[in-house]
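Derivation of every value follows stated rules applied to the coordinates shown; laboratory data play no part. Given the structure is predicted, the values throughout are model-derived calculations rather than measurements. Cβ atoms are built from the backbone, for glycine too; each structure is taken alone.
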Structure P
Amino acid sequence: MNIKNALSEKIAGEITLSPKPGQTIRKWRNIFEVSQTDLAEHLELSPSVISDYESGRRKSPGIQTVRKLISAFLSIDEQRGSKILHQYTSMIDTREGILEIMEYPFSVSADAFIKKIDGHILTSGEPGLKKNVKGFTLVDSVKTIESITATDYTQLYGWSTERALIFTGIRYGRSPMIAVRVHPVKPTVVVYHRPGSVDSLAIKLAERENIPLVTTELPIDELKSKLLNIAEGD
């Protein structure tokens, strides 16, 4: 399967399986940086039709309508130089070591996100907890971060930097926070999954960046399930 088809299937699956398909359509429209007016013109529809779908005022679109929406996203992107398609290609190329990567159709506060994953906050300070989480990247091994290039590191953020970076296989927790500290792109939250221990330096670095540093002891399958359920509004 080529990248274009893979991205089409990903979008179609998210929209059709979402309990809030309108919000998911809006999410992807924003990812492709397409206005409601431009999308409506491409589909030869009234902008109010797009607005009604996204707000839930109109019945959830059928599969044929979903296909037309996706085709419009990709066609407009191609006219603009395939910026989003190229970005998705880069994300696919750097997936080794990534267990899950997802964009949420709506924002979740960092505080609510942490509670959803039974997280324990190690850092002090309230402002970081008020930031938004719009997705997550679950990384299988710290080695992925330690060996990744600066360009590939950015791809871990998907389409939004407002996300949680979740690390498994942590022994002391120093390396991930050093990587976050030195890179100009910052996540909203950093989570350590069942760390052996957490070095005090990691906590200090997180506090300097105003990033909540969190641990969770959930089994990995349960953690993945809770992360995915957040997208469904659970």
Structure Q
Amino acid sequence: MEIGIDSFAAANLTTNSEASRNNAKSLAELLDRIAYADEVGLDVFGIGEHHRKEFLDSAPAIILAAAAARTKRIRLTSAVTVLSAADPVRAFQNFATLDLISQGRAEMVAGRGSFIEAFPLFGFNLEDYDALFSEKLELLLAIRDQEIVSWKGRFRASLDNQAIYPRPLQKSLPIWLGVGGTRASFIRAGMLGLPLMVAVIGGETHRFRPLIDLYRESGESAGHSPEN
């Protein structure tokens, strides 16, 4: 069993002139907490991604890189990377760089997020909610598995024998699939053979057991071994 902490990097919502200074202090204290989590032996620390006033985690890879420079052992992950509104090439480059800085301790949890503000912010249509994620996840996994990528999709410019750098220190950058409560998301994770992170935002945890079983069954039917 591994035990860790996720944070959304809560902002200081005061409206006075000290707000930015207070937010700087909040981030400094967050880095102190990550360093302490490493010191006491926790296994992982995750930073979410939001694009709203109450959180300071719009650029989680930067926070995690700062934490990497202050820690030795703890694994550092997104929780989650809102892949639907991101460029998979840039997302991979950010976390490959984090992996180099942390000496091989980076992970990424890719998901669609529980808020939607990233879609209009980066010029995407909510009507393409699932199609965006499916396509970008496909590209992200291709980049993880291949140094030189040829790919064509609907929402991003094609890649023709394009080399993607830097490469991570780890042989394969760990990419998890973050899901909420939809059956299709659990099936997709199983079919792709990806590790699963379940966000239990509401309800009893035992209600997710049938979905976990569905994930495992989907992975087995797709030929993925449970230990991988």
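Here are a few things to note about the model shown:
- At a computed 2.7 (distance in nm of label points 7 Å out along Cα→Cβ at positions 30 and 182), which of P, Q: Q
- For percent of Cα pairs over 23 Å apart, for residues 62-157 alone, the highest value in the series P, Q is held by structure P.
- Origin of the value -12500, where helix-only ellipticity at 222 nm (-39500 (n - 2.57) for each DSSP H run of 4 or more, over all residues; to 500) was derived from one of P, Q: Q
- Each of structures P, Q was scored by distance in nm of label points 7 Å out along Cα→Cβ at positions 14 and 214; the highest score is held by Q.
- Distance in nm of label points 7 Å out along Cα→Cβ at positions 46 and 110 derived as 4.4 - corresponding label from P, Q: P
- Computed 15 for relative contact order in percent (Cα under 8 Å, 6 or more apart) - originating structure among P, Q: Q
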